[in-house]
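Please treat every number below as a calculation from the coordinates, not as lab data. Small disclaimer: the values here were computed from a predicted structure and weren't measured. Cβ atoms are built from the backbone, for glycine too; each structure is taken alone.
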Structure I
Amino acid sequence: MAALTIDFATSEADLEVCRTLRRTVFIEEQGVSESDEVDGLDDACLHVLAREGGAPIGAARVHIQGGTAKIGRVCVLPPGRGRGIGGEIIGFILTHLRADPQITQAKLGSQIAAMSLYSRAGFRPVGDRYMEAGLEHQDMEHTLE
């Protein structure tokens, strides 16, 4: 297996790669509308880009408000699924968040099919399931230590 690298996307080129990955997974593959995917929050978020052997394979973003970090837009291309890449992305984000004592909680809205990924990372479901962008979701939270 080629080396997996995960880092923050800081250049405009890397941000565009993140957007392209999200478009491929959410809009083209899952049928999410462009208006749901492109929500205007990207400029207020930290973006994470995963590469395998130098090729983009996954992405995510983090929107920090006060002491809470909302993780979202977590995606992995089909060749990378089922191999722990999503978990590595979440682990990278949680490590970064734990290093900031001001951030005490992480939350996300998980697609039902991805809940086990987040449960393994320490997230727990809260509230009722709901529909978002035509897909069933469950809010999940993680208290950071």
Structure II
Amino acid sequence: MAITLNHTIVHAKDPEATAAFLTEILGLAPPRQLGYFTVVQVGDTSLDLIRGGDPISSRHFAFLVSEDEFDEIFDRLRQRGLTYWADPFHKEPGQINHWDDGRGLYFDDPNGHRLEIITRPYGSGGLEAKHPNPLLSR
């Protein structure tokens, strides 16, 4: 059996609202309750949201999506008037990146977690890509 990530626990100020945000923006199935957790299923892995106190320690979650899914998520972000960036450091607002000759962008959830959608895995374009991932040059 191959090892896969089954779930990870994510602290949220309001787990139900955070789960609704994630499922609506990403176009996922509605969340479900499992004991203390509000569960968002992302493929074979779940994000198990649990109420956390202040401050919430910010984490990063990257979602690999198809080109069509990228367009749909991007439309939902713009419809909500949410800020997005081409980079993880929030220095390029209102832009998307084309690393690995795909598309990617970053946005924040209501708890300050950094979310990312990408259409190509990091480094998949190699150094031959028209837009190589900047991590490859380090």
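Numbers for the structure displayed
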{"item": "Comparison of I, II - label where volume of the Cα convex hull per residue in Å³ is highest", "result": "II"}
{"item": "Parent structure of the calculated result 11.2, given that mean count of other Cβ atoms within 10 Å over residues 37-44 is the read-out and I, II the choices", "result": "I"}
